[in-house]
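Undergrad: Please find the structures below.
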Structure P
Amino acid sequence: MPDPRWDKRKALKTYGIRKWGIKYFDISQNGNVVVAPLKDKGGTIDLSAVVAEARRREIRLPLLVRFQDILRNRVMEVNESFRKSILDLGYKGRYQGVFPIKVNQLREVVEEILEAGEPYQFGLEAGSRSELLAAMALVSGPERLIICNGYKDPSFIRMALSGKRLGKRVILVVEKLSELREIIRVAKEMEIPPDIGVRVRLHARGLGRWESSSGDNAKFGLSTAELLTAVSLLRAEKWENCFQLLHFHIGSQVPDIRAVKRAVSEAACVYAKLRKSGLNVAYMDAGGGLGVDYTGSRSAHRSSTNYTLDEYTNGIVYAIQEVCNAENVPHPDIVTESGRAIVAHHAVLVVELFGAIEKGKLSEVARTEGGKEHRVVAELLDIRKNLPSINLLEAYHDAVELKERAESLFIHGYLSLEDKATVETLFWEICRDVAALRKPEDEGPEELEKVGANLCEQYVGNFSVFQSLLDHWAVGNLFPIMPIHRLNEFPGHAATLVDITCDSDGKICQFIDDKGGGRDTLALHDLRPGEPYYVGVFLVGAYQDIMGDLHNLFGRSNEIHCFLDASEPGGYYIEEVIPGSTAGQVLADVQYHQNELEKAMKEQIERAVKEGRLKPSEGVKLLDDYEAQMRAYTYLDINGAQTEVPPGPPLPSAPPEGNGAHGSAKVVPPPQKVGASV
């Protein structure tokens with residue numbers, strides 16, 4: 001029977017899925033989250049069905065699900081939006097973007113982006129030696145750009161210049177003057193004129209968490225005086241034609257389109273002056289900054305954006321065109337390094353919640369209410385009984401005072417442990433009643449507004465914030481979080497989420513709302529004994545994969561890659577399964593090598609057997625268990641399944657021929673640790 005308190009419309013409003021989901025995510029009639037990787041141009045995938053299939057294959061949670069078709073769709077949308085802006089505005093240059101590998105270095109992600117970007121000559125940006133080595137191997141030919149940002153040493157420069165001999169279009173972006181001198185020295189030594197980009201430090205600043213990436217105190221970039229010195233250095237070598245690209249960057253996740261337009265206009269002025277001075281700069285690189293609307297509020301909140309993709313591309317193209325036309329210089333080819341906007345939506349972290357910590361839960365201690373209770377208990381009982389007819393704020397103040405008095409009495413030995421338990425239980429019962437009696441439309445006092453938030457439950461999830469949601473812990477980024485099933489049922493619990501690390505910071509207590517800010521609780525359902533309960537953390541494809549921290553030695557989560565396919569049962573197939581970290585792998589990352597640990601344990605067990613503290617058979621079993629735990633997934637085995645990570649889950653039938661480069665399903669070895677501690 002339908003619950004009169006709840007329906008699909010209320011579920012959509014509560015979780016805002018159609019706002020932040022931008023047509024990739026929705027709720028089905030049976031109350032499950034569904035994924036539309038191609039939006040309205042393809043079918044949907046039931047996320048709960050994907051998790052159920054993973055469980056059947058003995059792939060345990062937490063589980064990262066990648067929808068690779070979303071990656072392809074995002075690459076197409078960014079490129080087509082720029083193409084449309086260029087066509088509509090009559091712009092004379094073209095768009096040629098690059099993907100910054102730092103946003104998600106995983107090979108399967110980068111290869112998918114490159115394949116989808118082939119019609120657009122979509123290239124890569126590398127900011128380190130390791131990233132350059134990957135880009136050099138993956139990008140061939142002169143059609144795509146390889147943009148080299150970050151600080152560079154001579155060996156980095158040599159590798160980039162070697163790419164030119166292989167027919168690649170590798171542009172070395174100068175971040176400081178000394179770097180340009182080193183590039184010139186190495187290039188002369190190798191007799192290879194370099195392709196140079198120069199990053200300028202603009203007066204215009206970005207907005208949001210990373211606004212310090214720009215402005216006078218920015219980490220990277222040349223001032224106007226340094227830019228002129230760089231031009232002089234190149235002219236002295238008669239290499240002024242090597243100056244191919246003008247670069248700027250005002251920060252990641254820029255929430256306000258006005259900041260983007262201001263910066264582009266200023267950079268376009270610099271470009272125009274360089275062209276008028278005789279330099280044939282061909283590219284203008286606007287860097288990253290295209291934001292993701294994590295909250296769905298379309299606002300200038302740090303976790304949102306007040307613009308659409310089309311407004312972003314129109315703004316950049318128009319701002320450059322306007323300056324170039326005014327200065328009568330050629331329109332440059334436009335480069336952007338959008339990473340977050342391409343990869344954020346494709347990944348969902350699915351977490352199982354397995355316990356709840358509730359304040360004010362009825363005490364199991366028997367309470368006597370016939371005149372034998374302690375005076376403090378009697379007064380709290382009286383407040384609770386008369387609460388509907390007395391002033392709520394006064395009653396709350398009295399309850400707080402009585403609770404504090406009880407604490408003092410207990411410390412001085414005048415209150416029993418049983419009475420202390422009863423006082424605590426009654427206090428939270430009164431708080432719950434106060435919150436229930438206070439009408440939603442009531443304004444103030446502030447103390448009463450906070451009572452409900454203080455009563456929220458803590459749901460325990462089998463995951464690590466530090467490994468999978470580092471941006472939430474480190475910089476307060478908000479991610480959309482919601483149950484992935486039971487959305488046709490009323491979620492009667494206001495809760496926060498806590499992880500399984502032994503750190504008080506391992507929690508999520510800020511959630512998205514539809515006003516651009518954050519709310520303190522998330523609406524969740526009852527936990528039913530013997531029935532798993534799953535929540536999804538959405539839009540985690542940018543940075544979270546690569547920046548994970550090994551706090552408590554919880555490693556990478558299990559991962560599967562899904563592709564849309566109407567001919568398959570459920571409308572999808574799983575192409576790849578990437579097992580998460582084992583205990584042995586994360587221990588090796590911190591120099592505890594498995595063979596040495598097992599040898600030490602074996603010696604201790606043998607000693608215990610010789611001393612008669614263990615039977616030989618018990619010693620063998622203990623050592624077997626220890627070795628098995630080394631091969632086990634680092635997260636909890638909530639449902640009592642096998643503790644060992646399987647060498648390879650049962651594979652699905654291969655997808656039909658004609659699925660392009662995706663091929664048949666396969667298991668990929670677990671990746672090595674790629675994150676760094678914060």
Structure Q
Amino acid sequence: MSLYAAAIFLSAFLLFQVQPIIARIILSWFGGTAAVWTTCMLFFQMGLLAGYFYSHSLINRLSPRAQSLLHAGLLLASLAALPILPGEAWKPSGTENPTIRILLLLAATVGLPYMLLSTTSPLLQAWYARAKQGAMPYHLFALSNLGSMLALLTYPPLIEPNMPTRMQAYVWSGGYVLFAALTSYLAYKGRTGDASAPAAPAGGEEEAGTRPTMGMKVLWIALAACPSMLMLAITNHMSQDVAAIPFLWVLPLSLYLLSFILTFDARGWYQRNIFLVLLAPGLGGMAYLQWAHASELKMQWTIAALSAGFFICCMVCHGELAARKPAPRYLTSFYLALSLGGALGGLFVGVVAPYLFRNYFELPLALAFCGLLAYVVAIEEPGLSWRQAAATVPAFSLLAGMAGLWIFLGRSINDSVQGYKLVTRNFYGALRVRQTGDGSNWEDYKTLLHGSINHGEQWLHPARRRELLTYYCADTGIGRAMRVRTEGVPQKTGVLGLGAGTMAAFGRPGDDYTFYEINPIVPKLAHEEFTFYPDCPARKRIVMGDGRLSLERQSPQNFDVLMMDAFSGDSIPVHLVTREAFQLYFRHLKPTGYLVMHISNKYLDLEPVLARVASDLGKAALLVETNEDESGDCFGTTFIVMAHSADAFQTKPFLGAGVPPKTKAGVGTWTDDYSNLFRILK
């Protein structure tokens with residue numbers, strides 16, 4: 001028993017520790033967006049499905065000896081994939097479909113090890129039930145989820161801040177070798193015996209040995225799919241306006257696993273009468289947060305409310321699953337249904353939603369789906385048909401409540417697109433264009449929004465179209481840097497992040513502008529919805545792909561000004577503010593040039609991070625802050641401007657304009673292997 005438990009616990013720990021490790025490694029290659037994690041989760045769920053299907057087929061089709069030989073052989077073959085570090089050839093060039101690229105990368109890097117890890121829980125439970133006739137193996141499933149949750153909970157506070165990512169990959173690979181050896185031994189030990197486990201009482205509704213009906217299997221899949229949809233949709237919701245960081249990935253996944261532990265534990269922590277009652281305020285609270293934008297609430301309260309509501313939903317869905325678990329002889333088919341449901345939920349959020357919906361509709365739809373499932377399980381009464389149960393008074397009350405929820409969620413979906421000239425979405429997020437008037441009035445303007453964050457505005461009146469506003473006014477850090485130029489001398493400017501194209505308004509005849517943009521939708525909007533870029537008289541070009549990767553491929557550009565204005569929602573991709581990134585930026589900067597970093601942010605204080613990097617590299621830095629003007633046309637901003645020498649700040653535009661940025665105790669130098677957003681939360 002102890003060896004089975006150790007193997008299951010170790011495999012579960014490795015299974016969920018590899019997820020943030022590999023996602024953290026490739027995050028910077030795909031723009032640092034939260035969609036990278038969603039796509040990784042889709043791959044992991046598909047890998048889990050493959051592992052459970054393999055386990056189901058192995059147990060039902062092969063003899064114990066054949067099972068042992070095949071599984072041990074695959075474990076040996078999987079060692080060839082170690083260490084789990086993706087090769088440089090997998091870095092995108094900027095034209096690929098990022099979803100497909102990430103899935104192929106993960107398949108080549110961790111595909112076989114991950115699939116074999118995912119087989120461990122159902123496979124060893126089946127072997128244990130076969131070896132210990134009459135034993136109930138379901139408590140091992142709770143142990144598996146405990147190992148998974150511990151892996152996730154230890155990553156943000158212990159592993160990520162204290163161990164470089166390459167070292168994380170090597171240590172994980174060592175743990176996998178230990179797992180492969182232990183599991184191979186158990187496969188050898190269990191090579192003899194009866195191929196099928198004896199029937200044992202299953203608990204719940206089914207008697208020992210009763211074959212699950214097709215309707216029950218469909219319900220299993222639905223109850224597993226709903227929490228999976230909610231987990232990924234809530235992760236997207238929390239990450240897009242804060243930062244794509246492991247903590248915001250790990251929190252929902254940990255709650256998801258905790259609900260599995262509690263509901264499948266032998267003591268049965270799920271009490272239907274309690275959790276079905278709690279579900280109503282849980283769903284209502286999350287629905288309210290769809291209507292009252294998170295940007296209007298404190299980040300901590302938003303995360304806490306979403307987490308609490310999500311946990312209640314998981315307890316209901318997983319609790320109802322645990323109540324319907326079959327006899328051990330159908331154990332692998334039960335786990336196969338669970339993994340299929342999880343994969344379908346991940347497929348919906350990770351692939352279908354970004355390319356089907358104009359905005360983030362998956363969270364409201366997942367909440368509505370959860371309400372429907374709650375109604376279904378609540379009216380399910382032994383001895384009553386569905387029609388009879390649905391006709392009872394409690395059923396009508398539940399239906400009325402669910403109808404109210406659906407109406408409210410439908411309204412929130414409508415409000416998210418109503419009143420906008422254009423709403424569109426892809427892998428990199430949702431973009432909306434809002435317009436007031438047709439340009440005939442002096443105050444008419446157009447706004448580009450990414451999530452709930454303003455990414456640029458333009459006056460519509462023909463006489464005002466080249467006026468600078470929002471983050472680019474004359475007194476801001478970028479406004480001052482662009483004024484340090486000699487009349488008649490062309491200026492060369494690089495910009496990471498195109499947005500509405502506002503930076504092009506600085507352009508003069510003879511100037512040279514290069515924009516680096518990862519989102520293929522943005523150039524289309526900059527050309528068709530705004531006129532900054534089309535009207536710019538300078539020579540100009542747009543380089544598609546992640547800005548840092550594009551700069552790595554180019555020879556030194558000798559920019560007079562290099563502007564970092566790349567945001568995903570309100571978050572700045574971490575890989576753009578590491579020491580290695582700044583070394584690259586200065587390689588492309590003239591000796592007299594300016595590196596301008598826009599770091600305005602509601603949740604993160606990047607000042608000490610950049611101050612530390614500037615100090616390490618021996619560069620001069622100036623913090624330039626502005627307040628919103630009376631008209632509201634110029635926003636309050638925070639910029640840090642860097643230069644090779646402090647002499648660069650003796651020019652007129654910068655005299656008295658700011659102060660040196662301050663370091664902060666506990667905030668070290670960020671590198672590609674190390675960053676810690678907990679230290680800079682506001």
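Since every read-out is calculated from the coordinates, none of them should be taken as a lab result. Just so it is clear, the structure is predicted and the values come from calculations on it, not from any experiment. Cβ atoms are built from the backbone, for glycine too; each structure is taken alone.
Undergrad: State the single structure among P, Q that was used to calculate log10 I(q)/I(0) by the Debye sum over Cα atoms at q = 0.06, 0.08 Å⁻¹, giving -0.44, -0.74. Don't skip to the end; give the middle numbers.
TA: Values: P: -0.44, -0.74; Q: -0.39, -0.66.
Clearly, the read-out refers to P.
Undergrad: Something else: Matching task: 3.9 is the computed value of distance in nm of label points 7 Å out along Cα→Cβ at positions 68 and 596. Pick the structure from P, Q.
TA: This value belongs to structure P.
Undergrad: Of the structures labelled P, Q, one was used to calculate helix-only ellipticity at 222 nm (-39500 (n - 2.57) for each DSSP H run of 4 or more, over all residues; to 500), giving -12000. Name it. List each step's numbers first, then the result.
TA: On the way: P: -12000; Q: -17000.
The correct label is P.
Undergrad: Kindly point out which one of P, Q the value 0.65 was derived from, the read-out being FRET efficiency 1/(1 + (r/R0)^6) of positions 116 and 572 (r between Cβ atoms, R0 = 41 Å, to 0.05). List each step's numbers first, then the result.
TA: Working: P: 1.00; Q: 0.65.
It traces back to Q.
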